[in-house]
Structure formats: structure tokens, C-alpha cells
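Student: The structures considered in this document are given below.
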Structure P
Amino acid sequence: MEEGSVKKKNFLVPEPALRRMPCYLAYLKLEHRRGSKYVSSTLIARDNGVDPTQVTKDLSYTGISGKTRVGYEVEPLIEALEGFLGFTQMDKAYLFGAGSLGTALLHDHGLVQYGLKIVAAFDVNPSVIGKEIGEVPIYHVDEFKNKKGHGIEIGILTVPTENAQSVAQMMIDNGIKAIWNFTPVRIVVPENIVIQNTSLYAHLAVMFNRLKELR
């Protein structure tokens, strides 16, 4: 399948399926390291807490199908999932907000394994501007406008909540087309902008709530 057709097909895939696929991928990579050549949808489902028919449906989006009584061939399925999810091509990103969370992401070299490389970060704190964190240079946010036209379309938002909307708008006004938002604020963006919200606090709230039910 050509790279362009994969990207186009992704928009037809339900978001819950896209969220499950990286879990399948991690599971398959673990099985590959264990020496497994084939794995069934039943095993994938059992170890990922998903119904086997759901696994089959999710994996069908990649164009790969399993073999009767054998299952899926592990290595080709890994390659198909990585290509389908866009992990095999490297996209560059800017990070906005080099505080504690931003710094953690700058040190997370594992992002590169999933096709995302942070090439620069922006902040207003004089103590970090002009330095490098995780080999990524930190610039004053005003310098972002000078980098417009470099072809980078992804921005990671880790600024304080009170600045989230204004910084997001600045990002959009200067060429960012996709925002990975780590703030707890749900920012407003135009329809032609991709927004992915990842609130650590929301997941923390769910964990605390579930823990209370067990006590």
C-alpha cells in the first residue's frame, strides 16, 4: 500500500480503533522478541482486554488478514501497523513550554521510535533560553515567527493553562496544522487544525476514582 493511501485511509478509521492499535503493536513487538512467528486474534484479544472480533476488525484496516488456524504472521503485521500508523516516517515538531512536563518530553527519545522528532522548543523563561535540553535548542517564543516556512506543521503544547489558548493561536497563525495539547484546557481551534488532547490530570482523576471504588 502506498504511503499516501495509508494516510488517507486513516481518516476513515474510528478513533477508538486507532487508540488500540499502538497497544497491539507493542504487544506484537514483545511477542517478536520472544520468538513468536504467528499470533492469533484470540491471544491478542486476551492479553489486551479486547474482544477477538474487535481485534480482527481493527487489524483489517491495515490490509493484513490472518490465516485460518494459524493467525497473523507477527513480523509483517508489525510492519503493516507501523506504516499504517505513520510511525515509519519521521515528522518534526516544535515544543512550546519548556517547563517540567516539556522538559520530560524533550528527554523522551522514545518519541523518535514512533516517528516524532522535536527539533526546537520555545519558552519565555530566561533561565532556559539559549540552552539545550535533551539536545534540543530552546529559543524565546518570539523567535518562532522567524522559523515560519521551515515546513514543520506539528506543535506540542505544554505551557501554563492561562497561556494555552493564546499560544495555540500563535502557533496556528504561523503555520502549525496539528497540536498535541498536554494542558488540561480544551483549546478552540479552526476545523482545519488537528488537535489531540492528552491531559495527564484527567487520567489521574480516573485512576483516583477507580481506586476509591476498590477501597
Structure Q
Amino acid sequence: MIDDEIHPPRRLPEPTLRRLPWYLAFVKLLKGRGEVYVSSTQIAKEINVDSSQVAKDLSFVNISGKTRVGYEIETLIAVLEDFLGFTIQHKAFLFGVGSLGGALLQDSGLKQYGLEIIAGFDIRQELSGALINGIPVFHISQFPARQKKLNATIGVITVPVDQAQAVTDHIVAEGIKALWNFTPFRIRVPHGVVVQNTSLYAHLAVMFNRLSLINHRK
């Protein structure tokens, strides 16, 4: 492992950062099939990008392939998981235990990728004290006390859109440093707080638009 004090992490181009998990998923499939090595050409063909782009992307993670052999799969998986932060458990709180929030609490796979949701919060009193997939749910009024005790760094926001900014302001004030925002509202945060917007509706709009273009060409 590289000493971060000697070699501080570089800021990756976002397209590269988005592709790396796809590479990881593919090489994990190859490992399951008993493969030992993988070439950038194999990865490129599966992910539908140019092989030179794969090689360029992997240059950011400090791993070298062998000429005419490729990358050792076991090592590549370990390096990618470490580089992407999947080997460290990041404690998170979820805000808004509705249908989407409840589904995320049920998703045990998130923990395998380094995101451990340790509590959910909601404004509905009837949800307080509930357990979803072993994760406790509290009334939002209990958040400051729970944050002081558990010190989560990430907030997952699945509240109704009209509550998104107010909830953001509340949780950032208590020390949350990164937000995974599932609402279609572009929340505003102070400098130093990381935001990742994941709008299901925006992705639906793109899919519907492309589908309509295909239908129009027929």
C-alpha cells in the first residue's frame, strides 16, 4: 500500500472514477470463473471503451500489467477496492425512511462496498424504534444526540423534495461531511462538504428520451 503522506491521492477525472467500478465488477466475474490474468483489451471489450482508455484509467491506481499477459486479477481487485475506498467502512445515517429509504436500508450489498448505514431518521413518530434489516430508525429530533455518540460522516438523503434543503442544513450543522442526495433537488452546502447527486428521475428522463428517439427512427 502506498503511504498517502508521501504520495497524496490525485484528483481523478470524474469519467475515470465512474468507469473504475465497472472494471472491478468485470474482473470479479473473471475471478469467479477461475481466470488469473486479464488484459486491457478484454476489459475494454466488455465495458465498451477503447483499450488505451482502460490503460490510462488504470495508470491512476498504480498497477502495472505484464507484456502479452495483462493484469493479475487478484492484485487488480485488491488495488481497485483499496483505491475506490471500498475496503474502509464509512459510517452513514439515512434521512427519510420512505419506500426508497427503506429499500436502501434493506440493501446489505452497500456494506460490501464500504458504506455502512448505521441508523435511519424520519419525521414520523410511528417509525421511531423500528428495526429495518437490523438498522434502528429514530425520530429526526434524536439526530444530534446520535451524531455525537456515533459520529457518522455521510448522510444519505431520501426525503421529499420540499424538505431536502432544510434536512441538508440540519445535518451539515451537526458535522456530516458528505451527502448522497437521492432527491431531484440540487442541495446547497458549505465549502468542504462533498455532495453526490443521484437523481432517479433524471436517469429516467434520459432513458425515455433515448427510447423516443429510437421509436422515432423506426
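Student: One of P, Q was used to compute FRET efficiency 1/(1 + (r/R0)^6) of positions 117 and 165 (r between Cβ atoms, R0 = 25 Å, to 0.05), and the result was 0.40. Which label is that? Intermediate results must be reported in sequence, preceding the final value.
Tutor: On the way: P: 0.40; Q: 0.70.
It must be structure P, since only it matches.
Student: Among the shown structures P, Q, from which was the value 2.8 of distance in nm of label points 7 Å out along Cα→Cβ at positions 61 and 197 calculated?
Tutor: Values: P: 2.0; Q: 2.8.
Among P, Q, the structure yielding 2.8 for distance in nm of label points 7 Å out along Cα→Cβ at positions 61 and 197 is Q.
Quick note: the coordinates plus some simple rules give every number you see, no bench work behind them. Predicted, not measured: the structure shown is a model, and the values here were computed from it. Cβ atoms are built from the backbone, for glycine too; each structure is taken alone.
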